[in-house]
Structure I
Amino acid sequence: MNRIINLFTNDIIRKAIAVCCAFFLWHQVQGAISVDRQVKFDVTTLSQQGLGQNNFTLRVTPPDGWKLTNPSSGDTISIWFRGSNSELQNFTASQCSASIVVHFDADSTQDRIDFIVSPSELDWLRPGDAHYLLKDINRAQPLQKLTFERITENVHVLDYRDIAIVGETASTHIIDVAQARFINHSQVTLTGPKFAMDRLQLQLSYQGDGSLPSLLNPLRLATNTRQDVHPRLHLADEWEAAGIRMSPRQIDVSVPVRLRQSAKFVWLPSATDLQILQADDSVGEWQVRPWEPTQWIAELPNVSATDARATVINTQWINDHVVLLLPLSNLSSDSFSGTSLAVQATLIGFENTDDLLFYQQNMRIRAIEPDDAMVTVLRIEQ
């Protein structure tokens with residue numbers, strides 16, 4: 001036991017010096033060993049951003065009329081360096097940033113350009129250190145391609161369909177977005193990379209499949225809203241993320257909220273308006289008893305009475321688009337004489353398919369007194 005204690009206590013000064021020398025030599029060796037280190041850089045296209053104040057930044061300056069789309073501003077890229085631990089720590093401690101001003105020739109038919117660049121071609125704030133740490137790296141560098149798209153511009157006249165509604169009014173009220181008013185501007189200028197603008201243009205044609213966001217950020221209704229709303233809307237976040245910008249940046253809108261009132265129109269059809277849909281010969285011949293029609297009503301229960309598609313409903317609209325049918329085709333060979341058939345209303349004469357679908361889905365057409373829609377038919381005995 002004493003031998004073990006003496007091993008640590010005898011000649012303690014020289015032993016301490018030996019330990020310190022060994023640690024110093026180990027530290028020097030570790031600092032001299034070459035290692036590979038991956039460093040992540042934030043991509044920016046902001047020309048006014050001072051690289052010296054933002055470590056780990058890569059600033060890309062696109063050619064005039066072009067926008068960097070991949071990687072986009074705010075993304076991160078990785079670059080590998082090789083050197084000793086001390087060299088790498090010194091390099092990454094401060095001013096570890098780079099920039100590149102991109103130039104290329106593109107003809108008028110090119111809307112997207114891939115620009116190939118290697119890390120050694122970047123303009124480093126500390127070029128001597130950066131090139132030294134890059135020259136011996138054997139790894140495949142991930143930063144090899146910068147994608148640019150041509151910037152295009154489009155003037156868009158604002159439309160109520162540019163507004164998306166999130167939330168619901170009180171059950172007694174309805175928001176009449178079709179009557180929305182744009183207060184300070186009737187049109188906006190949209191600028192952005194070509195392919196994002198093409199997607200936006202599809203949305204602005206109002207012919208998409210509903211998968212694309214509206215132009216403006218959603219109008220979010222407070223619970224049980226009963227009064228007109230006056231939001232200030234900006235470009236939808238999805239379009240901003242795609243690199244599109246809108247001028248002016250904000251739009252003031254006024255959207256009416258009205259007491260729910262069904263749109264409806266009442267009219268008195270003529271007996272001669274009834275059209276007979278004949279039965280198949282196999283069910284025999286039938287005679288239709290005279291029909292004495294009373295008032296009928298066409299109503300849009302879930303559409304405001306001020307909606308443009310409701311205000312057009314009048315006598316002429318009924319004559320052009322509503323046909324009353326008696327479907328003898330519903331009879332069978334077993335139907336008895338004196339059967340009552342219901343008069344049915346069908347819609348015709350729409351040039352626009354969207355209009356037809358709207359009225360088919362939203363309009364109810366019926367006799368005010370249900371019994372007055374029934375017509376008796378008699379079998380003609382052979």
Structure II
Amino acid sequence: MYKVKGFNKLTDYAEALGVSVPENDCEINSIKFDSRIAAKGDLFIPLEGSKFNGEDFVKTALRQGAAAITKQNLGGLVLHNDDVYECLITLARINLQNIRPKIIFITGSYGKTTIKDMLKHFLGNKCHCSKENENNEFGIPYTILSMPLDTEFLVVECGARKKNDFDLISKILFCDIFILTAITDNHLESFGDLRTIIETKLKLRESLINQENFIDGRKILENNFELHNKRIINSTMKILKMNDPLDYDSFKPTKGRGNKINRLNGKIIDQSYNAHPKTVYETASMQDPNITTLILGDMAELGKNEINIHADLLTKLKKFEIYVTGNIYKEAIKLYKFPNVRYFSNLKEFPKETLVQKLKDGKNLYFKGSRSSKMEQYLNLLLND
């Protein structure tokens with residue numbers, strides 16, 4: 001449930017946002033972002049994205065008995081403001097102030113979710129954190145407004161897909177610890193260049209109360225992905241003055257982010273959630289090429305040099321037996337000769353029997369690719385047999 005602690009009336013929200021108080025007050029039990037479930041006792045906040053506009057459904061929410069914040073000049077249980085998104089971020093800030101947990105913001109080109117999950121694991125039940133895939137400009141306030149009242153630690157995963165995504169968030173919100181996991185050239189097609197990516201990610205640092213509590217993963221000179229993450233966690237716990245030894249063996253990665261699945265006599269290493277050349281190389285290099293076969297899907301949003309980038313990665317992983325899928329890899333292996341690489345185009349061509357035999361022989365299979373590659377569908381063929 002989304003709510004601002006201590007706010008029970010529509011007038012509470014009006015006064016906090018500095019807008020005119022409607023003639024008729026009402027109780028507000030929760031905030032809703034979906035007009036289909038907005039009803040009496042709810043405050044509907046219409047959000048606007050590239051493919052949707054909640055303002056189109058304000059009248060529907062009002063007819064169902066809900067109140068609303070809107071830029072439209074409407075009567076009834078309405079709070080009028082020309083910038084509804086700024087209202088949302090302002091309400092998130094008030095909720096931070098009213099509950100006031102220790103606040104940790106995490107951003108970076110990769111590793112955000114793993115660090116978030118590790119912190120949740122070690123900080124325990126009083127830690128509230130972002131849900132899966134709720135890390136964009138809307139997911140950040142969602143996470144803050146869904147905090148239980150007894151939250152002691154708030155861990156917010158912050159993702160940006162374009163320039164200026166963090167501008168308002170960094171201006172209005174605040175945090176006690178800011179973690180930058182790493183920066184690579186992910187999403188070049190939307191950012192344009194690496195410099196813009198760096199500037200966008202670092203914009204969030206402006207929300208940090210004490211600049212000494214900036215954990216910069218770029219300065220951790222550790223190529224081992226797992227050790228890199230552990231050093232970030234250790235630095236975070238030190239700032240929180242929680243110095244007890246951590247049992248890292250007790251942490252189990254979530255599905256698609258490095259979890260290991262025992263299958264037949266071997267293991268499936270599931271890194272299928274997403275991919276970038278750096279993370280593929282670092283996590284694959286941790287495996288033994290004598291007993292591990294790599295199954296790789298295309299890496300998206302790498303810009304006009306994507307074919308050469310894919311080919312370069314295959315060159316670096318030449319010690320492994322590799323199966324690849326996707327149009328970019330298809331073009332890469334046309335241009336360059338890779339005797340250790342085999343290609344499949346779809347589920348029908350997936351070498352299931354060959355890979356099952358490898359598992360029977362005690363070998364391991366490593367899966368990784370961008371979300372658009374849907375590598376989990378191939379992995380599931382081995383799990384559902």
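A compact table of results
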| read-out | value |
| --- | --- |
| Structure from which 17.6, 53 was derived, Rg and Dmax of the Cα atoms in Å, for residues 129-296 alone, options I, II | II |
| Which entry (I, II) yields the derived value 3.5 for distance in nm of label points 7 Å out along Cα→Cβ at positions 65 and 89 | II |
| Source structure (of I, II) for mean count of other Cβ atoms within 10 Å over residues 177-184, computed value 16.0 | I |
| Structure responsible for -6000, with helix-only ellipticity at 222 nm (-39500 (n - 2.57) for each DSSP H run of 4 or more, over all residues; to 500) calculated and labels I, II on offer | I |
| semi-axes √(5λ) of the Cα gyration tensor in Å from the coordinates reads 43, 24, 20; which among I, II | II |
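Quick note: the coordinates plus some simple rules give every number you see, no bench work behind them. From a predicted model like this one, the values you see are computed outputs, not experimental measurements. Cβ atoms are built from the backbone, for glycine too; each structure is taken alone.
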